[in-house]
Structure P
Amino acid sequence: MTNPLMWTPSPEQVAAANLTVFVQFARDRFGADAADYRSLYRWSIDKPAAFWEAFWQFAGVRASRPYEAVMAGYPAMPGTRWFVGARLNFAENLLRYRDDRPAIVTWTERGRDRSLTYRQLHAEVAQLAAALAAAGLEPGDRVAGYLPNTLETVVAMLATTSLGGVWSSCSPDFGTAGVIDRFGQIEPKFLFAAAGYRYAGKWFDLAERIAAVRAALPTLVRTITVPYPGEPHSAEVPAGCVSWQQFRAEASATEMAFEQLPFDHPLYILYSSGTTGVPKCIVHSAGGTLVQHLKEHLLHCDLRRGDRLMYFTTCGWMMWNWLVNSLAVGLEMVLYDGSPLAPSTAVLFDLAQAERLSVLGTSPKYLAAIAKAGLVPRQTHDLASLRMILSTGAPLSGAAFDYVYENIKPDVHLASISGGTDICACFAIGNPVAPVYRGEMQTRGLGMKVEVYDQQGRSVVGRKGELVCTAPFPSMPLGFWNDPTGERYEQAYFRRFPGVWWHGDYAEITEHDGLVIHGRSDAVLNPGGVRIGTAEIYRQVEQVAEVLESLVIGQQWQDDVRVVLFVKLRPGLLLDDALKTRICCQIRQAATPRHVPAKVVQVADIPHTKSGKIVELAVRDVVHGRPVQNAEALANPEALELFRNLPELG
């Protein structure tokens, strides 16, 4: 059945789009056989070297030494290298402008906070970079940020990467165990940590957590504490730390000398969800991240100077990295830190109106929340400047499309996008020159040879299967930290279909050449678009003495996913409200509030494989009324019946 048409760009929008300009550029300079998006996409995957070279030139990537070859080793996956011989600096590309146009505007729950021009941003980064260099930061050193989504976080990342350091961040709602599980693996030399943060009107002091994290990171040379906007008491400096202001004053800023490094120099370390143990440390390259995000910003989101972009995210999600890269476009980037529903459910639309946003980024969970709250922004806010709404983190339901066009703005470009931490980019993304159909992601990203495989590894269209990418792309990870042979990296993405990137999404290519994602094909939880590994929850539940064993799944619920925790208690015990509260508090304090289950349900037994592994996917299928595959592999298949038609989950 054809999904209803929701939006079509006007002829004027199509003619003015960066993508249209790029089509002509690629035709004139590179002989591209392209006249529209579909033919451009085909050219980008048939002639990847020509496409990526054309885009490099179109985007004006800054490099001190030109590339000798666009690709080497193609089509090995993994193994292909990109823009071989080029020398560049990521931060230099993001700081290419140095004028008095707005660069960053920040908001908290208290309202508008601060703003910086591109000239001022350059000066702030130069000052902090000088201090880091004087303190001994060298290329390849890791710098960790335990920080909210504020101006200082962006400055710290840019200063780090200007010197060739590797940036890695967690949001401040992570508990100490979650932070140490991540930063403890990468041995950071510097730690930037927030003194505290405000969420939903409540202040959270981080002094004790910072002390515990510092104690677990023996490689630290300096810990720099960062005050929170509008909270004067947050300027207090814990023992063993130095304040942001004092650290910056330890060196005199000079003209920035951006460290020139190879295209594949490490830039970011992001983290997997931790499903099977401590999170995997995914290393992303400076060049790959830069060109991929530039492509998505310029061509797929049609961003340009004069635009104003805000994506609601924390610094523990790759969408923060994606958002910050937009500085390379020269636009005005708006940061918001706090609850998206505080001090009122309309706070993000208050921001959108006040800042005259061009593009607003959000999630299905947020759209569902404001829909349930009865918010009708088209009646209460002036959104004349808003031309695009982005949504990611989970598939966007048809009902959410209806809500956006009926209650937010009827002529907005709604783009449901999908990719992930693994690639720090998108496989499915928006198309400013094509229609939007209800419930569909518009297109596969340019240069991304995305297909859907059936169980036999055959490419299919119009049928559900495994989302794969069958050719290399620049933002593939360099690998995992502390994985010298690459074995863990290979196992994570290439074990299902050798030589092909397996992403773990259950997807379908539509008749419009768009994508529909039907959910994860593995056990990762995804409530509200936040990827949560089951092992991160298990490690905390194990601390509760009454619990013998537990199992957690994501249950489809009201256009989102809710976390459901099943517990097997010690004999004779019953799960009462007090025990539920203690379990949830343990998870909240040691992980994050997002890890806290929506439901905690007592069961008499937990199903296992014959090798002793619990079977989350089988339980999830039973809860959703789906048939269980390979039940014969279970040691106690009868336990599955304990999860069928539970009244607590109705």
Structure Q
Amino acid sequence: MNVDAPDSVPDAPKAPKAGSGVPDTSRCFPSPRSALGLYAILTVALTWPLALHLGDRLPEGNNDLWQNYWNFSWWKVALVERNVSPYATDLIYQPGPVSLAVHTHSPANTLGWLPVAVLGGESMALNLALLFGFLMSAWGTYFLARELVGDNRAGFIAGLVAAFTAQHFEQSLEHLNLASYQAMPFFLFFLVRLLRQGGWRYAILTGIFFGLNALYSWHNGLLIVPAAGALVLTAAWRPLRARASLLKDLAISATVSALLAAPFLLPLLASMARGERFQKAPVSKGIDALFLFVPPQHHAFLGSFSQTLYERWRTYSSVGFTCYLGVVGLALALVACLPRQALRTDMGREEVQPDRLASRRLWGGLFLGYLLLACGRNLTVAGATFPIPMPFSVLSSFPLFETLRVANRFVIPAALALSVLVAWGGKRLLAQGLPLGCCRLSRGGLLTLLSLLVALDMAWVPFPTRELPRPPWLAALEQAPSGLLLNVPGGHRARGALDLYLQTLHRRPLVGGYTSVLPEAMRERVATLPFLQMALEGRPQVNADVASSLKQVLDRLPVRVVAVHRDRERELLVRLRAQHAGSPRQRLYNPEKGMPAARLEATRATLRNLWGDPFYADAKTELFARP
């Protein structure tokens, strides 16, 4: 695919020059190939040392990290080992069949990186998918910005701003699906080409990349719809070409997207038609507007200074709260918005506004609109929420958009729109030059300086990673009778995430699990068995005797092995959380995932009474087998 040839469609009108007062720099450094190489170097550098540990470490995430890891394992088992559909499983929420139609699979990742998962393991597949996301997000934005602004150098800076934003780094700790937004800029790039020039080639490529964006995450597909709609309406208002031709090309794109997504979308639609729950409860997780200007705690140079602000005003610990856009990027966007009279090109003529698709007003409006959506239902500043209704309340009332329950995810398309403004600002500065005392910094020197400033402004180094757990009890479990495993304490929602990872090693079916939406059969099972409420939900308020309620579970469910995790004692997790207070690792120790020591000891005593001594025991774990 040669995306560097804008005029290869026969008889297609050429895209207008982006700034008639500035020479066309479409063939200047950095070219697409050199830009890709530079982005690859920066991707490795800004995520260091992840590239050194592709097979033995993962990003320092928590709940959804293990869910994405399990997805790679399950798709490998389903497609390679069993030759069955990955949209149903018999490994979690057992006994009984379990539909995974409404689960978050990210098929563009799980299927696209399946060969790596088979040959190199799940951790290598996940890590390479993350690095690929950073790389291609930057490269796609480079093409988009270059198309709109007409300057390779400004496009290169824009790619840095869009790909290495703090929200992207934080989402990559856990949400592979949301962090994989590399198809977004490519989709917008080809959509702009389609609206300007038309032709079946751009219609097909636009459809392919919109479909890919949705297959990385259905939410990513919805997130980019407002921007796409704004571009289409802008082009249709005073069309650059015949409206009938434009509508035909858009219909081709929609058809291609539908065909690409259909095999993965049909299971979801079928489950919805059967009445299965497909939506989680809404949550209040908008951004705090103050933190648009506060560097993240992981920042290489400024993290220690901003940590106090995060400790004081961070309203939720889950990923997505960090929304720092970078002072360098915002400054370049401000330069783009200055009046034309404020800056002149080196040719002594004012910049001439190109066509409406590249209008700074359009992209500035998209940037502000997405930021307002990211604020959630009400405006929050410095931890204080004000009763000011925000656009998210309106958008979330529309069909399909109601599934976008987490508002902070709109920061990603906001950063993408910001990058276009950054390209305009960068182009202005590169054309104007930068006086340094008695001399003027060259364009190449200025490009290097701006790129370094953006990279340092976004530096999340060292990238936080964690080891892959290899508890010794897994080896002992291989000698136990095959069958259903009950983890105590475990989980059937996010509490069960680590158990999903451990299952990729021992391959036993679990009583618990963790999917995007809890199956109704499991919900009913937990509601009728008090011990599961204690063990899988961590409800200390359940008024039930441990011995009798555990016996009830063992009588009703074909559990063959019970793993009692003494290192998940609630009191121990409280101490560990306090020990890591103020550190990003604090969120890894959640007392809500534990079980009170008294009930854990009662569980061990009951199992000894019913099944005898454990066949394996160490300081952290005991394994009991049904006689």
Structure R
Amino acid sequence: MKYRNIVISLSLILFLTAAFGFPKEAVKSKIPDYSTVERDKIPNEYKWKVDDIYPNIEVWQKDKEKLQGMIAGIDAYSKDWASSPQKVLAFMEYLDKASMLFDRLFSYAQLQSDSDLANSTFQKMTGEIQMVGVEFNSKLSFLSPDIIKMGMEKFNEYEKAEPKLAVYRMSFDQVLRTKDHILSEDKEKIISMTGMFSGVMAQASGMLNDSEIPNPKVTLSDGVEYELNYVTFARLRGSKNPADREKNMLTYWGNIKKFENTLGILVNAQMKAHLFYAKVRNYKDSLESQLYPQAIDTSVYYNLISTVRANLSPFHRYLKLKKELLGLDTFKYADVYASSVPRVDKEYTYDEAKNIILNAMKPLGKDYTGLLTDAFSKGWIDVYPNKDKQSGAYSGGLFGIHPFIKMNYDGTYDSMSTLAHELGHANHSYLSDKSQPYAKHNYTSFLAEVASTFNENLLLDYLLKNEKDDLFKLYLLDSFIEQIRQSVYRQTQLAEFELEMHRYVEEGGTLTPEWMSNKYLELTREYYGHKDGVCIVDDYIKNEWSTIPHFLVYTYYVYQYSTGFMSSMALSAEVLKGDVDARDRYLGFLKAGGSKYSLEILKNAGVDLTTVKPFEAALKRTGELVTEMEKLAAKLKKEGRIQ
């Protein structure tokens, strides 16, 4: 069984860049500061309504016990659940009820824990429900083998006799299309039990990177000694002083290099674990094992890399413009995170951000903006930082309740853009939940970033059309193209590196820090135009592979940031033209959930990722945005507003 998880959105990955890459005042006059305030003292209007899930822990505990009883009750179904249409329906509905209960239990514990990390009760609850989930999965080891024995022909017969089974057709088809990769019940049970330790490499790497690696210290041109944890490092890499930027990079990555052997062992072990699962399930390689169950042809992955590789010119033009705007003789990788644009004091109160987002989303119609109003007024959003609240942002849907959005709103444009992003996820979840039965409500990770970045495209378009200050327009363009850098070019580079790592292991190699560092440096230099002098990529960046959590947490995940962002660029461009049919197709996409395979859902919306056309269209649009930025920069230079 697959459970609904919190959407891990690109805004979480970009959070530190968004929060610290562009300097802002330490104190905001209009934005309340609750960062040192205890959770229970935050006004309720700024907190998500977790009591919409459970009124208190006691009720949560009772439902956990109820779920454990339901899991134990699976044994009673296991022997003959597939023997008649009525029994199949009864068992599938039973599993739906148990799964919905698990979703609620897990969401409540995780939301509470993330909003108050110091509360050990919530941490304990999260750990407890995770273990219940492992037990749930292990109990269902018979399910896929039994579906394969049944076959689609038998399911068709059953569906004729019991039409209510129609909602489960997609679920059965997903299993049957992978029948050559599903093992016997006893072997499936063994594999399911690996869930108890399969996350160890990721946990160990996270513990090292986030906690146990000692933070180095660096003294910069202001005479201040800084301790470089990741937050400080991310802030200082956007420094106005080029020498400080480079010293910050050299110090931070030099320190990480000291631990490359341990980190390398963990990455090597994880790549071999991916190969283990692929081989055990009779896939050709790890890429096929990840994409085939989602009915995504591997050509999508290869086309993404080859098309981005063939269209690096807009990216290189942007880097050259950054070099010019920063007044540099030589542009280095250490300069990538520096803002190209002089400081523009601009902040948005939360109410101002709400109004702007509502206006920006009007091309999607009143029903869509009505949902946004519900999100703002009915406890979907946890708005501000508080003491011991997890950083970053995410959105998670919860069937039968409503989505929940974690923000750390600080009044910047980046924070407003993140809010629009997370509302895209939330409305996608809500519309899928309302339009599909539970069995088909859950959209795939492949589709997750389309709706979120679609909203960012609409927000940018609205602000560019309504903003009067050309300097701030330049900043908006710089911010958006920087996101394209990170979402498209950087994530594609990481996707190619991940492919190379898997290939090396699949050919019998063992990943060493030296191999990974050399390969990572080689790819970074190719993407950033090192040999042509576009951006000089120094050796220190070669250890960056060791701090990318996705390589350890997921298999072949990062490419989806690129495909999602590029798909949303294509879809939003049509909607912004006022094409009503395009808007309706897009709303249909939001309502589709997991009713069809991902590529088919996207194709129905107007994007066919089995061709290179959407990739080329997005990269062409990137070139147009760079041209617009170049023209605006030239105008501002002529006016003497920038150097």
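Here, each number is a calculation from the coordinates, and none is a lab measurement. Every value quoted in this text rests on a predicted model; they were computed, and no experiment measured them. Cβ atoms are built from the backbone, for glycine too; each structure is taken alone.
Structures P, Q, R were compared on distance in nm of label points 7 Å out along Cα→Cβ at positions 135 and 527, and the highest value belongs to Q.
Taking Cα Rg over 2.2 N^0.38 Å, for residues 151-382 alone as the criterion, the top-ranked structure out of P, Q, R is R, with the highest value. Largest in distance in nm of label points 7 Å out along Cα→Cβ at positions 199 and 583 among the labelled structures P, Q, R is structure Q.
Tell me which structure, out of P, Q, R, gives -8000 once helix-only ellipticity at 222 nm (-39500 (n - 2.57) for each DSSP H run of 4 or more, over all residues; to 500) is calculated. It would help to have the intermediate numbers written out before the result.
Details: P: -8000; Q: -16000; R: -19500.
Going through each structure in turn, the value belongs to P.
Comparing P, Q, R, where is distance in nm of label points 7 Å out along Cα→Cβ at positions 71 and 487 highest? Greatest value across P, Q, R: structure R.
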